[in-house]
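Have a look at these structures, which come just after this line.
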Structure 1
């Protein structure tokens, strides 16, 4: 196999090879063998902090139907209150579809 690289890269490769006491081909082999991709093949909660955070939020989400209904009622009441306060001052309703 032949790989074309810039003169700058070839110079760096030669420096590394000399410093490591290896030939250029061995340095390249070592780099390829030890290569760790920046983005893993498959994102999981173990290697992605955002996925870990989402999984933690999902795990702590209520599963009790009564608790879910209560939370939905609280949200609707909050939205109605926001609409009422905006309507009182003649402002645009943030939730116009909520009557």
Structure 2
């Protein structure tokens, strides 16, 4: 049976995964790319080299990240986080997150 996750269940899925799919807009259309990330205090942190997704997020910061938790073909959960992206200049925070396991 398909059911909608509660906010807490969606947060649990986001906290337990390390890979998701970033969705943003490129040239007026959807652009989706896999990313690795850390989730802490209801913030999602990722890093990237310059390129299409960074250029797209600078132009339009509206984005989403979709994450799966798959046990079997019939038993899985999926969460989507919608937000505006923001570049972090807090290097101490970035270093701390990059050492989390």
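What follows draws every value from the coordinates through simple rules; no lab data is involved. Predicted model, so just to flag it, every value in this text is computed and none were measured. Cβ atoms are built from the backbone, for glycine too; each structure is taken alone.
Things worth noting here:
- At a computed 4, 18, 13, 14, 12, 12, 9, 7, 6, 3, 1, 0 (P(r) over Cα pairs in 5 Å bins from 0, in percent, for residues 35-82 alone), which of 1, 2: 1
- Source structure of the calculated read-out (FRET efficiency 1/(1 + (r/R0)^6) of positions 11 and 27 (r between Cβ atoms, R0 = 25 Å, to 0.05), 1.00) within 1, 2: 1.
- When mean projected area of the Cα convex hull in nm² is computed for each of 1, 2, the largest belongs to: 1
- Answer label among 1, 2 for the case where FRET efficiency 1/(1 + (r/R0)^6) of positions 19 and 59 (r between Cβ atoms, R0 = 41 Å, to 0.05), calculated from the coordinates, equals 0.25: 1
- Source structure (of 1, 2) for relative contact order in percent (Cα under 8 Å, 6 or more apart), computed value 10: 1
- helix-only ellipticity at 222 nm (-39500 (n - 2.57) for each DSSP H run of 4 or more, over all residues; to 500) derived as -7000 - corresponding label from 1, 2: 2
- Comparison of 1, 2 by distance in nm of label points 7 Å out along Cα→Cβ at positions 3 and 67 - largest value held by: 1
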